[in-house]
Structures are given as C-alpha cells and as structure tokens.
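Just so it is clear, none of the values below were taken in a lab; they were calculated from the coordinates. Not measured: the values here are computed from a predicted model.
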Structure P
Amino acid sequence: MKQLNYSILLLFSTTVLSCSTSSNEQTFDSSDLPRMTQDQTEKLIEDFIMAEDGAIIEIPPGFYELSTQLILDNKSNITIKGAGMKETVLSFKNLKTGGEGVKLVGNNIIIQDLTIEDAPGDGVKAQHTDGITFRRLNVTWTNGDKSKNGTYAIYPVQCRNVMIDECVASHSRDAGIYVGQSENIIVKNSLAFGNVAGIEIENCDNAEVFNNVARHNAGGILVFNLPGLPKADGKGTKIYDNDIIENNHENFATAIGEGPNGNTVTMIPPGSGVILLAAKEVEIYNNRILRNKTTGVAIASYQITGFPSEAPNWSPFTTDVYVHDNEYDRTKGFPDLSRELGQLISLYNAHGKAKTQDIIYDGIWDESISNDITTNPMRICLAEKTLKDLFFTRFSLMDGEDNIEAFADTTPFQNCTVSVDTNVSAMAEM
C-alpha cells in the first residue's frame, strides 16, 4: 500500500485513541479548544450567507457552537478553509432544525482542514455540485448512543467530479464516507471507522477507491445499486490498495420500518470486508482484507435482501466482477449471527459450520442469459493467487429456503477476466 500523506498519518497517530485494538475508537478531544464568542460564531454564519462567487471563507481556530446550518447555495469557485482538523471544530450539537451541519450546492467548491461534530443528520452534504473536494476533514459524533448519530459523515450525492482526500469519518449510523448517484469519483488516503459502513459507493459511475483504511465498521467498503433512485444502475468502480481490517463493529443502523431513518445497511452482518449488492463492473485488487469475522468479500444480487427487485432501467444482479491479488486473513472469531446473511454464511458454507469465509457468492443469476450457473452468466471472475487455500462458498438459493446448498468449487469463476474501465485522470489535480 502506498503511504498516506504525512498529515493524515499524524492524525492517525496522535488523535485516534486505541486505533489498533478497540472498536470504540474516538477522534481527538475538542474540549480543550477555546470557545468562540457569539459574535465570532455569527460572523462565520454571515460569511456563508454573504459569500460571492470566488470567495475564500477562512475559519480561524477554535470551537464553534452552532445552532443553525451553514449553507452555501448555488455558488461557484468557493474555498472553505479551517486551520486544521485539530484546530477548527464546528459543533452542531445545538442544532434543532435542519438535517445537515454543512450543506453545499454549486460548482468547484473546496472544503478542507476542519472538524465537524454532532450534526443531527449528515455531517457535510454536497448536492447537485460539479467539482467538489473534501480534503482533511474529520466528521464525527460524540454521542453515547450511536443509534442517534447522523446518517452520513461525508455525503456527496447527485454530483460530478468528486474528490475525497485525507479525510476521517466515524460513528455514522449508515456510511462514514458515502458517494451516491454521482459520476467521476476519487476516495483516497482516508480513514473510516466506527460506522455501520465505512465507505459506500452507491448508484455511481466511474469511481476509484484507493489507499484508504476501513476498520472497525460493521462493513468496510460497499458498492451498491439500489432501485427507485433518480440515477439507476451505476457501473465502473475500482477498489485497490486499501486496508480493510477487522470490520467487526456492531451494526447499529435503524432498521427499515423502524422509524423515518431506516436504511438498507441494517442488513449488513458485522464482520464484512467488502460487499457488492447489485453492483456492475467492479474490480477489487491489491487490498489487505484482514480479520473480518464473517466474510472478506461478499458478491450478492439484490434479491438476497427479500425486497422488491424490479425498477425501471435497473437490474438486481451483480455482474462483471474481477477479484484478484488481494491478501486475506480470516483469523478473527466466528461469523456474526445477528443478521440473516451472517446466519446463512455460518450454517451453510462449504467449509463447515461457523467458519469465516474469504469470498462468498450468493449464486443468484439471470436465467434469461443461461440456465446453468456453471457457465458463469454473471461474469464473476476470481483470480486470487492463493485461491486454492481460501474459503470460498457459492450458495444455491434459487430453490427456496428448504433447498439451500453450498459449493466450494471455484472452477466456473476462474480463468476469466473482466475489463473494468475507469478514468479519473482529469480529477488528479483537484
């Protein structure tokens, strides 16, 4: 793995406590920062409201207690700049209305060098923005009851040209770093921990996720395509050179049907490294997928959720997946039994009950393409150098719950490759 930049390494080593041993990691303690006065806080709010195109909003060091959102609406070429993640902290614990702490809409916006704490909804959200850079942001929650935390820490949705670099996202009840319904995306050099999902790419085109650490989440890195969204099937994601380690945190997401904030990630079993759900054209390579107690990589179609799986311009099947040259270590406990997928893996895997799996494939395929899964109709290609030593299970689920079978044979999924084309070169200088 390439080394993370010095500043983010410094943050890891000096502001994250018990990072290597505990799932209860905390970001740095901001209580020692000087509290900004009401006048200073109102000046910050005014800077957002009055910003003209091309403005630089500089936020001096200190702890800002905000009772209103910071909104930048339809502005271009704006830079929002704190004094550093450990120096400038925006706290939204007193915000009673509105969802996001910071909301950004416009073009060519940069937000960097600050911490956002305790937003009631999302920490920082960008929407309908072409050119958005999140750099050296720390977004977190300090509540004791994590189920009351916000949904997403860093949340660009319906955007183009998204850069997330050297960020830290923790304790969100859905995804720490979530990119949804967007195009042209880089997520790099970042840390996601203590979330339900560490990093999620959902209904997106042309994304690269690399040089990140996803650890102590329920699930490390997700690529989903969900039905019924304004942007349907996304395709083209590369996940490489990441450390996806010990994602064994409890899943504290609000279940669908249990309140207004229920979400699909409630189904993720703790102990999941990488999960693909109805994903299209995904390449996973050169990652360290270590000590995730349920499975290292899960390849699944949307039907496994049990939810309705028909929508316009959308397919429930995961197709065109290339998994190769990753490192695995399954020596971390037993599969989680709190979620149905974890129960399935524990009871029916091809290597004995209660065995952690390195790679699973739900074995659901499009029968209009072939009536035989051994023809590999969904083009699932496995080229791990140590494949013969890995625990692989392909399930047979299409004949109902009373006829579940599990197979260890990888032969149908070997000796093939999938070309996943991404091009984020134009974003390299963002």
Structure Q
Amino acid sequence: MDAGTAPEMPRVPPRGPVFYGWYVVAAVFIIHTVSCGLIFYNLSIFLKAFVAEGGFSVSAASNATAIFFVSSGITGLAVGWLLDRYDPRWVVTAGALISASVLASAGHVTSLWQLYGFYVLFGMGNAAVAVIPGMTIVARWFNRQRSKAIAYASTGLSLGGIIFTPLSAGLIERYGLMDAASWLGLILVLGVVPVALVILRASPEAIGQSPDGDPPRRSADGSLLPPDGVSFEQAMRSRFFLLCTGAFVFSMMAQVGSLAHQFRLVATRTGDDHIAALAVSVMAAASIAGRLIGGVLLSRIPSKTYLSAIFVLQALSFLLFAFVEGIVGLFIASVIFGTTVGNMQMMQPLIVAEAFGLKAYARILSVSQMITTCANAAGPALLGFLYVVANGYQLAYLTITLSSVLGFACLYAAGPVRAVLEAQEKQTQG
C-alpha cells in the first residue's frame, strides 16, 4: 500500500461531524453481514441441498466443503497482494460478482467435478469479499480506536448467519435449489456491490485524511507519510508471527469443528432438534455480544492478555461440552463458546495490525489467514472421526480442549506483541 502518493479526488467530504472512517466501518459491517451470511453460513445449507436434490453422497459433499476452505485460504494470498496495489473497492466488487455467479449456479451442479469446481470458485470469491479486505480497510482507518472499529465491523460476520441462514433454508425448501440460488445470488450483488463502490475508500490518506481523523502526517516536502510498519519479509521471519499463527491454527481448527458439530451434539443429548437449534442461536447471539464487549475491553486490556483469556474460555466451553448432558449445562457451554467465537474472529486481524503495523498488513494477514483457513478444513473431519471412534462426543471435545491449551501455549511463547516493531524503531534510531 502506497499511502504516500497524492490522494485521489474525494467524492466524500474530508471533514464533517462524523469521521469518515465510521462510515467505512458501517460499510464493512454490511458487506460482512451479506457476504458471510450468504457464503460461509450457507455451506451447511448447501451441503444438505446437494445431498437431497443433487444426489451426492454426504462424504462427497463434505469433501467439497473442505475444498472451499483450502481454496479461500490460498486465494487470500493473491487478495492480500492486490489490496496493497489496487483500490479495494474493485477487489471486493470482483469477489462479490464471482461469489454471486457461483451461488446462482448451484442448482445446475449435477456431477462431481462440477461440485468441486463450485466450491473452488465459491472459496475464491469469499476470499476477495470478506475478512481480508474488510479488516485491512478498517485497520488502515484507525489507530487509537482500531479494536472498537474492528469489533463493530466484524459483528456482521455473526449477524449474517442469524439473518440469512433461515432465509436461505426457507427459500430452498419452498422453491428448490435452482430457483432459490438465483435469488440468493442477486441478494449478494445488491447487498455488497453498491455499498463497496459508493462508501469504501482504500485509506484515510486516499482522501487527504489520517487515521482516527487526526491531522495528516506529512514529510518535510509536504507529501503524505506512508503508514508505519515492518516489511512482509521481516514479519514472516519473526517468532511472533510463527507462534501466534500457530496459536490461531489450534484454536480456529477447534472452533470450526465445534461449530460444525454443535447442533448434532445438543440434539443427540437432548433428543430435541428445536433445543439444538435454540442452542446454536444462543451461541450466535453470544458471539455478537462478546465481540462488542471485547471491542470496549481491548481499549483497557493488552491484546495478548485478552486473547489468552479467550483461549482459556474456549477450553472451558469444550470441557463442558465433553461432559454435560442437561439442557441448562449445554446452554451455558453454548454461551461461553459463543463469546469466544466472536472474539477469536476479531482478534487475528487486530493483533496482526498491532504487531506489524500497516506497511504490509494485507499480505501479512493473508498469509496468517491462509494457514488458519486451511487448518479449519480439518476441524469438522477430526471431530467426526473421533465421534465414530469413541461412539460419542466426549473424546472429540476433550481433544479440542487440548487444542485450545496448545493454542494458549503458542501464544505465551510468541513473546511481546510489538517486539518486531520496537526492534525496527531502535534500529532506525540507532
């Protein structure tokens, strides 16, 4: 990202009663709500529809879903490169158009190669429209209030599931996959593209502002100073990047595995699908609440301390899921788990920005996301395998409890969050 060049001609007022960065946060919130609701949360809906209407086996549909995560993770590397060089509005728009086109074609998938191709392209579109561009843009607009801004913007990731999962399921049930998919694709385009093109801006420097609405930082010759931060190569070689990314690998793999199996676990132990659905809804609501509370607390608590506490809570929720049988206990476990879901999704972009600055943020985040996203694909399969081996969920959830503990250990061993930035600052001063 070259923020030191002359700003583009702003189509938005550079000054006003509200800092323009908050309009960017609102735009990313909407984009996350629509895209995540119609892409990520529709994975389980499409899995069922492809089995029921497409005649595919559960195994084939599950393997194709895993391909989505791998495709999304690998494509994220290219997205990070593009975000450092081009206007993110075009990246997000392209991602939305790809995702919507693939989504609209769901009813035409009839063979195995088409099924795998569907999920490869769906994953590519998801990478260009969701977390990496959204969090990169928000991080550029804020310094002091970054945790709060990222918390608000990323709340759409959870809200999308609450709004669009029942909508998608209802449309498919009523009209069938072929007709419903066309409407869902249209909703994705209308919900993302106009918002991205009209409101998003690459950075505050692009319209002559600075993060948080502060006066622009200029060099002696009057040109805008580029954002602070370390190079991509420095970040990749750092202990903090390697171990912190490892921490998210362990925690996010466990999280996605639990998300995929929570409904079945609760339904199996209570014998009631309605109770299981309510438990999932409670988890999603706790995810939103936890993320918003986290945005406030992070202005008072060091990010590493806060993330360590989230790892502990995640391990506690899995431990409860391993042993509790009653409805009350399962709901308590769902609430605790939900608070960690919202915060974990928020903390990875936030801690990467804090550790390495904004100079190569998009590329650094894309690599970290690629590694964790590919690991996500193993989570549901791991829990499913352990469920079959032990004929129950106790061993499965004890295993991912250990995974959370390993994540905590990696984070502890990673060292100070700002070690790389501070070392560079000392070297520059020396």
Structure R
Amino acid sequence: MINVEEIRKDFPFFEQTKLAYLDNSATSHRPKAVVEAVADYEYYHNANPFRGLYDLSIDATDRYEAARAKVAKFINARDSKEIIFTRNASESLNLVASSLGRMVINEDDEIITTVVEHHSNMLPWRLMAQSLGATVKYLTVKEDGGFDIEELKSLITDKTKIVALTAMSNIYGKVNDVKEFAKVVHEHGAYIVVDGAQSVPHSKTDVQDLDVDFLAFSGHKMLAPMGIGVLYGKQELLEKMPPFLSGGEMIEYVTLEDISYAELPHKFEAGTVNAGGAVGLAAAIDYIENIGIENIAERELELTELALSQIKEIPHVTVLGSDKAEDHHGIITFKIDGVHPHDIAAIMADNNVAVRAGHHCAEPLHHFIEIPSTTRASIMFYNTEDEVLKFVDTLKKIRPMMGYED
C-alpha cells in the first residue's frame, strides 16, 4: 500500500506547485534520490568511463556497469551484456531497425507493425522497408485498444522477418499479451521487437518469460533523467548484428585497412557514454523497487477507477478504449463533442491541470479511428485523489465554457 503523502515528500516539485500534473506518459518527475544520485556522480565521481587507468575513471566505469547490471536484473535479462544504453526508446528502436533490418531483411520481405504505434516504433521500420524494398503490413486495433492474435496469424507469412509492436499503447493504456504474440512470431521464424516505453514503468517486465527478442524503453518515463534509454536484446542476436553508430569505444582495434568491433555491449555504445544518466536510472530503479511495482500498479488503478467513474457521468465525453479501469494503466485519452483538444488543454492549463493534446506521436492511429486529435490525461502513483477530481471538475465545465448547453 502506498502512502501518497509520504511519497510526495520525495518529490520537491510538488512542494512548490499547485499544478495537477497529469502528463506522466510524456515524462515523469524525479524524486530527490534520483537527482541526488546524479549530483553525487557529477560532483565526486565524474570521469570518462573505460578511458583511464586511474582510480576515478575506474570508479566511473564501475558505476556505469553497475547501472547496467541493475537494469538487467530489473527486467530479468540473462546477462548485463544484453543491455545497451541509448539516449531514449526512439534511439533504441532505430538501432534495431537499422542493424537487425540490414541483417535480415531482403527485397520483397515483410515487416509487421500496428496502427497504434508511437511514431518511434513505426517510422524506423517504414524507412528501413523503403530503403530495402520490403513491405510494411499493419495489425489493426480492437475497440478496447488491444490486438487480435488471430489477425496476426492471418497477416504473418514466410516472408515476414520482423514484428514490431507496443507492449502498452500511449493512447489506450492497455497492456498487450506480448508473450502470446512472441510465440506466434517465433513459430514463423521471425523476430519480435517490443516498445516498452509505457509498460515498463507501470507493470512487471520479465523479458525471459515474455521471450521477446528486443525491448526498448526510456528512463525519463520512469523517474530517471532525460537522455538515458535502454535496448534489451538477446545476446545471440546482438552479437551477429552490425553496429548502429561508429566512433570511439565501439572498436577492439582499427587500422587503415581493418576494423574489429568491441564485444557486447560496447559495440553499440559509440563515443562518450551518459554515465550520469545511467547512475540516475539505477537510482530510479532502486526507488521503484523500494515502493514495489505491484504497489505502483495498484495505486494507479485506484486513481484510474476514480477518474473513469466520474467521467462516465459527464455528457459528451468519450474515453478511447476499454470501459475497464484495469485496461488503462493510468492513461485516459478522450474527446469532447464539439470542442477541439487544444481548447480542452488550454482550459485545463488555466485551471492548473496539465494534460496533453494532439495526436500524441500516434497520428496514423488517429487517422484510422477517424478522430483528428485527442486529449490525454496520464496518471502516476504520486498523483492524489484531489488532483484527479480537479481534472474531472474542470472537464465538467468545458462545454458550458464553450457555449454549449448540456
């Protein structure tokens, strides 16, 4: 059980604002423990990892690699070599699309993704397909925001090399049965790439149990600093894949005639690494594990149930996806009849409520469901009942403020 009053004391942001921050799917806030861990590294431990034999550089290397090991344990990877640090989930997915794509995709091959994907897990595959002469096929979405395994079975063929899908949509919030999808994908000899940017912060992730080939996620959506992301990949695949970026640290040796690349994971981490970000991510994982991911999920479900039960009573408001709170994981994307999402967000902002308006980097989905744009409120475990009710109360006022008589 989470004591939200005690939790909020860990976040200085909440001490100096009246803002009901409900834009957590875009980025989360950082607890003091994370900021202090980064500051401690920058103040007292900063050196370029891997590049010095003096104690400070060795210490920086150790802290960076300890963070990698912590991430591996958090998602139950077999080995820390399977954890590649990137800038964000987008870079992680671009890495897989470029490196795995060049390795396995030939002309007339197929890539399957879905209509709900964030642009980060759609555009890299489209660009790769275009450059290699392959075809992209799309899995559609059910009304509750989930996917139909039978539709995947009908789409996948012997030409399918990669299936890329989200574990949890940033529009619907529904966690998909990735394990079942992975089984079908592997039965056809293809690889499965999963965008976990929304799911990893809110639900337990076990990559071995799921049997995914690749998983991407970002630190900043799970209490860590911006600029640090993760790519998990099965070791046997990462060892075969060519580098994504080239430069310092990703080579074993280089001459004017020859190159030998470094072993995993360094083959994919060219240049100076974000050691401070990795330390911050490790501290964020410590914080999450101290609370308990199950307790986080329980708290976010309570707040989601509160919001949805109130919204159901408001005329002309439609929530996308399931009518079950457990299918949303804190994400409430909605439309109001006759009111533009930007007007909704502006009125919310005037009432000290932070929400997001637009297509949420999922423009093809909005075309598919024939809704140009939407508004999204996204809840984190540190939000309060009062903040949720403030959002709902503002929601009730919007149509009357726009001149409608409800």
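Quick check: 11.4, 32 is what I get for Rg and Dmax of the Cα atoms in Å, for residues 196-243 alone, calculated from one of P, Q, R. Which structure matches?
The value was obtained from structure P.
I have 3, 14, 26, 28, 22, 7, 1 for P(r) over Cα pairs in 5 Å bins from 0, in percent, for residues 36-139 alone, calculated from one of the structures P, Q, R. Which structure is it?
The read-out was computed on structure P.
Which of P, Q, R yields -11500 for helix-only ellipticity at 222 nm (-39500 (n - 2.57) for each DSSP H run of 4 or more, over all residues; to 500), as computed?
Going label by label, the one that fits is R.
Given that volume of the Cα convex hull per residue in Å³, for residues 156-227 alone, derived from a single structure, equals 113, which label among P, Q, R identifies that structure?
Q
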